[in-house]
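We did not get these values from a lab; they are worked out from the coordinates using the rules stated. Note that the coordinates shown come from a computational prediction; the quantities given were computed from them, not determined experimentally. Cβ atoms are built from the backbone, for glycine too; each structure is taken alone.
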Structure I
Amino acid sequence: MNEKIDILVIEDDRVDQMVLKRFIKETNLPYNCTFVGTIAEAREALKSKKFDLILSDYSVGSGTAFDIMDVKEDTPLVMVTGTGNEEVAVQALKKGVSDYIIKDLDCNYLKVLAPTVERTIKRTQEAKALRMLSHAIRNVDDSVFITDMNNKVIFVNEAFCRTYGYTEEEIMGKDGRVIGEIARDGEFYHKRKDGCEFPVDLTVSVLKDEKGQNMAIVRIAHNITERKRLEEELRRLATTDPLTMAYNRTKFNEIINREIERVKRYGQRLSMIIFDIDHFKRVNDTHGHTVGDQVLRTMAELVRNNIRKIEYLIRWGGEEFMILASEIALDEAVLLAERIKNIIEDHRFDKVGKVTISCGVTEFKEGDTVDSFIKRADDALYMAKKKGKNRVEVIA
């Protein structure tokens, strides 16, 4: 986009406003932004000026982004939500929000701002063109297909054929449901001719004749594969330690609460291993922090490659890590800790050579809290350190 884009930004957090302004300036985005902090201010701004797009936080003071839906007219609205709540996203799409971005604390969501703005404005322009000129349908990037009232395909555009893998002759007359859910608006997985599935944002409109009778159904399927990929990347960044790719404490809180609930409800076993690298300060002091970081990355990879999917690796802090092992009892957890300790000891790390770890192991027991569970494992690690390191200690 070469022309300036007029954007109404509804954000009541001054810090978030400053972060957004700085990001737009540093990335040289062609945006003319008007910032408001309340729904009332947004309403006044929309009365006095026509904007290309509205970018609104989901929660603004005592209201929400939905409170301006009645005055935004045909201006597309992109909602920013920090909840990551699928229910909010579905509600937003049903109410006519053009798109949504999941906000994270580290502002990584700004990476998807420009493509989201560009995509939203493009889709809005394409929708207007479709309403004005029927021939424009064949030139849009989104897949457009029309069926009769019995779902028999009577028209497809070129984008549909490219995306779904059918020729026009192959799909004409077929039941449109061969590609998947087509009855209502929403996000679904559709199927190509070759059987591959991909996510789409589907819009459904009924065409009426001059007498007001239903005559056909127009559907626009927007391929949202890239958006889903970006959303998944943001979720990963929010729950993963960027250096070692182990889960972070945020993800740990989610996992531990879920696993403890399973223990209480189904009587399953749950064990914990806390370990850290022996003499890691010496590694950093001798070889530098870059080499130390590489040791952490390599060690985390070794551990991940030797645990099951139900055994979760968490970076607890610095050179200290945790393995939360569901469905295994204490004796099995001890064997796992010994195996991990030996694998790391046998590995030769670049520029460092031999590295060892000390491990503390325990099992969740009746009456435990999260804190007491962690403390027992940590006490066991302390015992291992005190008894000479490079060993596994257990507190039942």
Structure II
Amino acid sequence: MASPRGAATNPRVLTGANVVLPTGTVRNGRVAVDGTRIAGSAPAGAAVLDVSGHWLVPGFVDLHNHGGGGASFSGTAEQILTAVRTHRAHGTTTLVASTVTDEMDLLVRQAGLLSELAEQGEIAGIHFEGPFISPCRKGAHSEALLRDPEPAEVRKLIDAARGQARMLTLAAELPGGIDSVRLLAEHGVIAAIGHTDATYEQTVDAIEAGATVATHLFNAMPGLGHRTPGPVAALLEDERVTVELINDGTHLHPAALELAFHHAGADRVAFITDAMDAAGTGDGRYMLGPLEVEVSEGVARLVEGGSIAGSTLTLDRAFKRAVTVDRLPVEDAVKALSANPARLLGVSDRVGSLEPGKDADLVLLDADFDVRGVMRRGEWVVAPQLG
């Protein structure tokens, strides 16, 4: 449970942890919190909490998330908040809510609701995934509801979001695609290439037009070929592009993740969940937009057709897998889960790293990299568990 509102004004210092900073890890370090912000030094009268043997990392930032806790971002305000709180308990202190392909009027209506919650600070904006994607690479999207990315249609969603649209995924090879990429760039909305059947050359054209993100790289796009390199090669090689990766052990083979880090580098990777409403709950039947999903042993697949349907991932699990299975340096994992997505969203002045003046968003991890505490804006979302 979150602490009372007044608790955020109580200064405190967390000491003894391995503190991961932009400059590296400080052993036996400390983080001071005053009100809602990280302080440069210990405030007078600050309470001291000894967290020796633990790690302190910045709160996680999720660019691509459809829901959790049995609720989706296509639902009511109460359901949206349930999903947000579920992911906060797993360390995601900044979250962009993703929609899924649906009727345009429903997406416009949902954008209005999500924009209100973004204005209230509950979410960090809206990501529209679909309906402007390729029927050849639709994944868990309803083919009957897909449409070409005509700029006028894309503009409807931008306008409906009232300045809270952060990203839109599209297949730029479709009619209107390149013009829509330019439109998004002009309005300060991230154009993401995904659910695409584009060639290498078409993807290069989209990047030149302003696309800067690869939506869950490798998934829902042609594989890397030696004669037809496709979108993967174009997205990995261009330094302007950040590549999303779903590090759940299902969406990617470890070698694919290693390939992405090798070619893009740690500064251009963003771990995402692509979570649907089963995240943080359990196996069973769920809905992803208008489509029914069966979750079995934590893997979500469409009931009809069997395509992977998002994930049940939370970012704490992605972090732990990155450092214990993929053997990434902790500092690189922090970049992929916090610093890089924060920079991409344009909020790195407030979140994404443990630096004085920034929001006191942090995650306390034990020696096994399991969550033992989560703080958001100076309040404990998950109270420290040090026993």
Structure III
Amino acid sequence: MTDNSRGILDDVRVLDFGRYIAGPYCAALLADLGADVIRIEKVDGSEDRRLIPVADGDAGALFLQVNRNKRGLTLNPTKAAGREVVRRLVAASDVVVANLPPQALETMGIDYGSLKEVKPDIILTTVDAFGQGGPWSNRLGFDGVGQAMSGAAYLSGSPETPSKSYVQWVDFMSATSAAFGTMAALMERSRTGRGQHVQGSLLASALTVANSTLLEQAVNAPDRVATNNRAQVAGPADIYSTTDGWIIAQVIGAPLFERWAVLMGEEHWLNDDRFATDQDRGNNRDVLNERMAAWCSERSTSEALDTLVAAGIPAGPVLSPQAALDHEHIQSLGFLQPTPYPGTRIAPPLARTPVSFTETAAGIHSRAPLLGEHTKSILGSLGFDAAEIEQLREDRVV
């Protein structure tokens, strides 16, 4: 049995210059695997620290989630003394993560060319909005722009009102892909000794998730429009009202359709040409969904789910955030880990690493840092003495 008390990245140091989600969550995943991640933010706190506040003005929900397991350093790298701190940090690190525009990387001295001059085998992982090589490469963008430009928002909501997802799936997809790329670059460096620049983008992530839809449009040109929660390539699949709430049920593939038709007492539909294939059922979805909606309307959520599950049909309740926190299965998983943070009413429940291992240590072992919490100790480890650190504070470099 492998000793899993050590993380696979225990000997790796990561500098996290990220903001909001894509960069910081990439670095958080590396920290979950044991990397020593230093979160670097503005002297007065970066703009993402207090978004969705939950901790007496010091930190927001998103910050707590994506900055667990990190040490905190404040720094102004645009000042000459700050650039020297960056140089020393880079010399002692393996990876730099930043989801900032190329011009900002250059201003801070953390573009790939500058980093290589300090440490030739450094790995730089960046995530920008639109990717490099096109006329929009230097534009700024957030998660919603990726959702909108990939076709995802157009096919959500209704034909009259496109709708993006409330949660930031493009950002988290980008972060996960960037962490994957960083791990690959670390493996390559262990073989060849060479570092490299790993590049991702919000638009590339969104186009990846939406690729099958774009592929279908390119080949078949169906010109699909939004149908709210109702599936277009199978059926019945929708969100349905029960006597006391909502459920989602998804019938995809011939075996599931056969079980559903029997459950509904509509076995004759198994020989109906309108429902011969998934796409046929998608094309004639209204008939199927109306039947399912009528069935659900006569049952409570628990009754509907129990019956559907017994029939082997994928289904689940539509939960509010509070209901999700209270749900017996979610609670029994222990996936949301209470992690105390100063100034919060309760210990915030942080989502653990989204994969588990039998042989590798991974998980949440410390909360997100307070603003500049580890500045003194980090600078001390880089060779700055007490007087120099105090001068840097007076000059608002740190």
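Observations on the structure shown:
- Sorting I, II, III by Rg/Rh (Cα atoms, Kirkwood Rh) from high to low puts I first, with the largest value.
- Which of I, II, III leads on distance in nm of label points 7 Å out along Cα→Cβ at positions 186 and 282, largest value: I
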